[in-house]
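Coordinate-derived values only; no laboratory data. Values in this document were obtained by computation on a predicted structure and should not be read as measured data. Cβ atoms are built from the backbone, for glycine too; each structure is taken alone.
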Structure I
Amino acid sequence: MNTAARLLNPSEAASKLGISAKALRLYEERGLIVPVRTAAGWRAYDAAQMSRAAEIVALRALGMNLTEVARALDGDRRVLERVLAAHEKTLQAQHRGLGKSIDQVRLLRAELARSTQLSTQQITGALRPPPGTSVSFDLPWPWGGEHFELNDIKPLNFISGPLGSGKTRLAMKLAAAMPDARFLGVDRLADDGAAAREQRQGDPALKARVELSVSAIVEGGGSPSMALATLLTALEAQSVTRWVIDVPEQGLDAPTQEALMSHWRCRGPDARALFLLTRSSAILDLDCARANESIIFCPANHSPPLLVTPERGAPGYEALAMCLAAPEVRARTEGVVAWRPATSLVESVAVVKAASAAGVS
C-alpha cells in the first residue's frame, strides 16, 4: 500500500473526527495542525495529523477554547488542571446523584422484603427522576400566541436565529416568565460602562469578585476591557438564579469571547443558569457544545422556537449554523437591524426616522 492511499481529504478527515470541515480548517489557521500536501497541492491528512486532530477534538470536548488547546498541547499544565478540576466537579455531582439513586433502590428492596403491599406504581414513582426546572408561556409577537415550554433548564443555554426572527422578544419573555431571572441588555454598555465602574468602586467585595473572574478569563487567552468588566459586574452584583444576556459578545474580541465561554463552562454543574442570546460562533461554538447545554433556535418563518441538537443532520442544525458567524464577520454587520415592512406612508416615515436616528442607512 502506498502512502497516498492512506491520506484523507478535509471532508473525509472531518467526518471521521465527527467535526465540520470548517472546524478542521480553523485548527489549521490557528496553527494547531499542519496538513500535508498532495502532489497536486491539495490539503490532506495522514495518520499523525489525524491523531493530533483527535487530541484537539477531545480537549475541546472538555470545554477548552483553541487558545487553551494550543497551550495544553505545548505542555501548559495550568490549563489542564483548571479544566480537569471543573470536570471533576461535574463527575462528583453525577456521583452524588447515583449514590442517592442507589440508596433509594436499597430502601425499596428492604420495603419490598417486609411488605407485599408495595405496588409497582409506588416503585416506579419513587425511582422516577425529579423534574428539572421548567418554564412555559404563550409566545409573544411575531408568533401567533403558540404555547412554548422549556423543560429541565440547563446551566448553559443559547438562543439564536436570523435577523427579525423574534429571538430578542423570546429572550425577554423567558426572563419575565422564569422565577428569579433577569434580562441583561446591551444598554449595560451605556456611557462606557460608567454605572458598572461606580458600582465596583463602591463595593470592594464586588470589585474583588470581578477582578478574579477577569483574571481567569485573561489566563484563558482573553483581554481585559470595559465591556468585559461591565458584563461581569452585572452578573456578580445581583444574586439571581438565572440570567438572560443579550449579545454577551458585545465589545469583546474573538479570543476573549472564547475565553469567556471556557470560564463559564468551568463553573460546575450547580452554577446559575445562563441564557445567551447570540449569533457569534465564538460564543455558540457548535463543535464544542455539550450534552448538558441547550440551544433554542428561532426560525426565520416565525414557526415556534425549537431545541436543536448540535449534531450535523439534526433538525434545525443547518439553519442554525447559517445564522452564526465569526466575531470579525459579526463586527462588519454591527448596527444592522431588521424591521417589518411599513404598511402606510406615516409608518414609512417613522421607519426612516428611526433608522436615521440609529445611524443605519
Structure II
Amino acid sequence: MIHEHVIFLNMETTQTLLQLFEPFCARTGAALKVLRENFRQQMKQNRTVETDAEIELKAGKHKLRFLVELKNEIRDVHVAALIEKLQPADQWLLACRYIPGPVKETLKNQGINYMEAAGNCFIQAGPFYFYINDQAVTEFRGAKTGKLWKPAGLKFLFAVLQDPDLINAPYRELAGKAGIALGNIGDFLDELQSEGFAKKGKRDGVPLLFLENKTQLLNQWAELYNAVLKPKIKKGRYRFINDPQAKQWKKIKLERAVWGGEPAGALLTKFLEPEQFTLYTEGPNPPIMKALRLLPDPAGNIELYDRFWPADQKDQQQTVPPLLAYADLTTNTDSRNRETAQRIKQQYLA
C-alpha cells in the first residue's frame, strides 16, 4: 500500500502521484513517499532543470529516490525532448496517466523509467527492475477524449486560463472572448467540473465557479495545444528574402501579426536570440509575405500560424500572450527553448 507523504506539500500534485502509483504499489507491495514538489534541480555540467516532484520508492529492503516528470499523457511529439531532459535516466521517473504503446516501447528502449496510471511501468535503477505491460487502460485513466480537449475546447481553455473569472461571465461574453460557438460553453463548463478543474463555491455569498488544479490544467493545455490545435492552424513555412532581416527582426513593423515561439520568448524574458521564427497572423498569407518580405521554403526558419483567439484592437503587444509563448516553447527539443518556457512560467504564469 502507499505510505505517508509530507503534509506541507501541494496536495494537487501529491494526490495525483498517490492515485497514479496506487495500482503499481498494490500489485508489487512497493511503498511510495512524496518528498518535495515543484523545484529546480542542479544536475551535472551546470544544467538546471524544472522538477515536478522527488519521490522515494521502497521495495523490500531497498529504497531509491527519483526525480519525477509528471504528465497527463505522452505523444510522439514529446519523446525527443523528454529523453534529453530525463538524464541521467536512472535518476528520473516519468509518471503519466496514459502512454501509447509505441511510445512506451521507445521509452523502454532508451532506458527511460516510466509509470502509467493503469500500473504498467518500466523501472530499471540500482537493485530495482520492474516491467509491467499487461494492465488494461481503464476509461478513467485513458487519454482525454471529451470536447474540452478538442480544438474548440482548447480555445475555450486558452481564454479561461488567462482570465479565470471568465467562467462566471455570461455565456455570450465567454464565447466571444474565446472565439467559439455559444452552444459549446455549457458543455465545456460541465467537463471542467467533472474533470476536477473547477468547483462550485461562494464569494461574498454569491454562488460562483472557481478554477482548481491550475498548474495541472495549464500543463495539460500546453501539451494538447501542440498535439491537437497547433497542427490545424499552421499556414506554412517561409524564409526571409534577405538574410540580414533575421538579425533585424525586432525592427520589423508587424500588422495583423504577433510573434510567438522563440521571438516571443526573447521579448518576454530577454534570455535568447531567436533562430526559428513563429508568427501568428490574421488574414491570407500573400499580404503578410509581402509586408515581411518572405518566400515559401519547406526548410525555412519562419512558420506562420492562424491567430486563433479574437484580436483586441486596444492590444498593441508584439507577442502572443505568455501562455501561448510558454506552450510554443515548452515541448521544443532545444534546451534553450525549454529554459525560456520555464522563465515565462515563473515570471508571467505563476
* **Structure responsible for 1.00, with FRET efficiency 1/(1 + (r/R0)^6) of positions 167 and 207 (r between Cβ atoms, R0 = 35 Å, to 0.05) calculated and labels I, II on offer** => II
* **For Rg and Dmax of the Cα atoms in Å computed as 23.9, 81, the structure of I, II it came from** => I
* Asked: Among the shown structures I, II, from which was the value -15000 of helix-only ellipticity at 222 nm (-39500 (n - 2.57) for each DSSP H run of 4 or more, over all residues; to 500) calculated?
  -> I
* Asked: Comparing mean count of other Cβ atoms within 10 Å over residues 159-166 across structures I, II, which is largest?
  -> I
* Asked: Comparing structures I, II by mean count of other Cβ atoms within 10 Å over residues 15-22, which one has the largest value?
  -> II
* Which of the displayed structures (I, II) returns the greatest value of relative contact order in percent (Cα under 8 Å, 6 or more apart) on calculation? -> I
* Structure fact -> Taking mean count of other Cβ atoms within 10 Å over residues 87-94 for each of I, II, the highest value is that of structure II
* Structure fact -> Ranked by distance in nm of label points 7 Å out along Cα→Cβ at positions 183 and 199, the structure on top of I, II with the greatest value is II
* Which of the displayed structures (I, II) returns the greatest value of mean count of other Cβ atoms within 10 Å over residues 247-254 on calculation? -> I
